[in-house]
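See the structures that follow.
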Structure 1
Amino acid sequence: MTLPAARCRTFDVARGGLDVARVRADFPILQRAVHGRPLVYLDNAATTQKPQAVLDALAAYYTGINANVHRGVHELSERATEAYEGAREKVRAYFNAGSTREIVFTRNSTEGINLVARTFADARLSSGDEVVISAMEHHSNIVPWQMVCAAKGARLRVAPIDDRGELIVGEFERLISPRTKLVAMTHMSNALGTITPVDEIVRMARAQGVPVLLDGSQAAYHLPIDVRALDCDFYVATGHKLYGPTGIGVLYGKAAHLEAMPPFMGGGDMIESVTFEKSTWNVPPYKFEAGTPNIAGAIGLGAALDYITGIGLDAIARHESDLLAYGTQALAQIPGLRLIGTARRKASILSFVIEGVHPHDIGTIVDREGVAIRTGHHCAQPVMERFGVPATARASLAMYNTREEIDVLTGALERVRAVFA
């Protein structure tokens, strides 16, 4: 049985090259109403919606080839294994890894970061050593390093950001020393939209012999990613932000690292042999994938990557850049509104506060207008502290959003101002 392939899309020349109406037609949930109004979904940094191609792939797996992988010689198991490993190849191609052996399926980016912290950093860190991160990290790229540093007597160092939300590169470079054993940096901030200068970060770290992990949770569905060109040691991404299912993520690791790292969990499929006296491990990536994996999730992620590449990340990026510029200008016209995060290089995120209005109240009122945004600290409390706010409202954009939807958002925000006038 062959699983359905994602449908490629044609482009027009308007607003970045996307036929957005045709793209929107591929996402069933965008046709629904909320509180009697058409849904305007602007919470894409939390999770993206899923195209019909992904839903079809999930249904086809469960209705046509549902079986466990790697363990059976019967027809369904062989077809499921073929589809599962085919998805791994799609991930490899999407990130331009050198081999599928460098692609580990995880539950999400968080698990990928924790895997590296527990199996790579733990073995390298000693008392007095350091791990360097930035002040704009998601909690998932803070807490695992705090935990492993505390266990090993190491120190977590934080590179500062400026008032625009940009990494202060000179300060980052000064933090790199012979004590630095790892750099873990976001590729794109979920709270600010800042795109970090990852090429420069890797180059500086590499000059000191320091390995680098990049958190691509946000960047991977906005920007082309080439892990070999970046020369990073690890890269993590999460499927549900890549228009794919929840519960599936990706860890890219250089083959030499994955070969040397011990398993993260013990169980079935990650072993070569087991006796009561001793067990030996499977080769990467399988030694990091204990137990029955999220087979449907991987297949769905493969369908999502087919869909994205069928449209083209360059066209998506141009469209989203147009939306970001339009939205930035529109929000700047609202009295009392302040944008948080104005980096010169950013993507698809509009975080803001309105004077005298709590962000949760903003979110509640605009929801009644059919507009879905995020409010809170966005799992980035240190970022909120840096900008002196308890929380922000965040509108985050994706390929299927339109200028007209931004107009609906600004109209809803004017209603917020009227309520609190």
Structure 2
Amino acid sequence: MNDILPEVSGTWRYLESVVQEIVHSYGYDEIRIPVLEYTELFSRSIGEVTDIVEKEMYTFRDRNDESLTLRPEATAGLVRAGITNGLLYNQRQKIWTAGPMFRYEKPQKGRYRQFHQFDVEAYGFEGPDIDAELIIMSARLWQRLGIDKLALQINSLGQPESRARYREALVEYFSGVKNQLDEDSIRRLEQNPLRILDSKNPDMQGVVEAAPVMLDYLDDESAEHFETLKSLLDAAGVSYEVNPRLVRGLDYYSRTVFEWVTDALGSQGAVCSGGRYDGLVEKLGGRATPAIGWAMGIERFVALYEACGGKAPETSADVYIVAVGEGTLRRAFTIAEELRDHMPEVRIEVNLGGGSFKSQMKRADKSQAAYALLLGEQELAEERIGLKPLRGDEAQSSIALTELAATLEQRLIKAD
């Protein structure tokens, strides 16, 4: 787990604001859910035979001996919230949430045991058009931020019936090469053979590559759904690769699955992943509801943005008020609040802790402010203030306090 320090939090804030702006433009609304849920929610939704449930969840018992878990992902909690609050049945919902998640996994570049995700979900939409919209939305995000070191991979896992046929084919195949499987794969063979396809063991890659392909077992409806999705992505100019081995790590996915992957952060890994989970709402006690979504790890998102040369806008002060002499600090506070009333978007700092004129000017320069306001005893008596540009070659001027807000507003707009 790590701290997000002031020198990087500005980038986080900027990127989060851009994501929120884009998803809002597509009609998605924010929902906030707890970080703590009953353990059963995740074991039922994610699946008992997954690394998350078996190895990675932070689970403990409370004073009532109830088993609770810090959320390892957001989708299960979103579905629970939708069922609990009557948001899903016979309705369409387009929502997003963001915040910390928790997994006890081996730390690696851009991954932490407390990590953060941005999660976008849609409920009540059956067709492939919503699949396309969510993928196109994510593509717009990369375009907006100038992130070009990403590739889109897509696949279809079919519906339960076709997945059952595919599962039988996998069991038959992997049973025939059982002596080449690692311990995890042998354990998954009878319980969840699709998870073998997601093996990260390099010694298993040859065996996995030779396995049957899900696309050969798709039911007609899922095949048509997938073809329509591809045609919509083609029409939108979104490039993709069909990866028949893409299964995603959670049990609740069906039909469309996708990942945006990059090798800009070391070994190839996903930055944004998602897919359909049409059976999850019913599995957790609600009425059958089609659903789809994607999640993006914010730590890796920030790292990728920086690896692509991205820089967040600076958040330095716009105005720094220097106050020297008797009674000037009190008036400086008044002036600062009046300016904030008039220009709430402007960042204004008042010199704190006293100091000589020289030391205060050093602080003003260090703040990276565009302007320093100079308030001394003479200015206080004359109801005026000095306006000194700290960047550029403008001359210092003396401004009546009654004209300060309008003058500053004009200067700052001109500077932008």
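Suppose you compute Rg and Dmax of the Cα atoms in Å for every structure in 1, 2: which one lands on 27.7, 93?
Only one of 1, 2 returns 27.7, 93 for Rg and Dmax of the Cα atoms in Å, namely 2.
Using the calculated result 16 for relative contact order in percent (Cα under 8 Å, 6 or more apart), pick out the matching structure from 1, 2.
2
Just checking, which of 1, 2 has the largest value of mean count of other Cβ atoms within 10 Å over residues 303-310?
1
With distance in nm of label points 7 Å out along Cα→Cβ at positions 255 and 319 as the yardstick, tell me which of 1, 2 scores highest.
2
Among the shown structures 1, 2, from which was the value 1.6 of distance in nm of label points 7 Å out along Cα→Cβ at positions 31 and 287 calculated?
2
Can you rank 1, 2 by Kirkwood radius over Cα pairs in Å, for residues 199-326 alone and just name the one with the largest value?
Going through 1, 2 one by one, Kirkwood radius over Cα pairs in Å, for residues 199-326 alone peaks for structure 2.
Bear in mind that the values in this text are calculations on the coordinates, not laboratory data. Keep in mind that what you see is a predicted model, and the values were worked out from it rather than measured. Cβ atoms are built from the backbone, for glycine too; each structure is taken alone.
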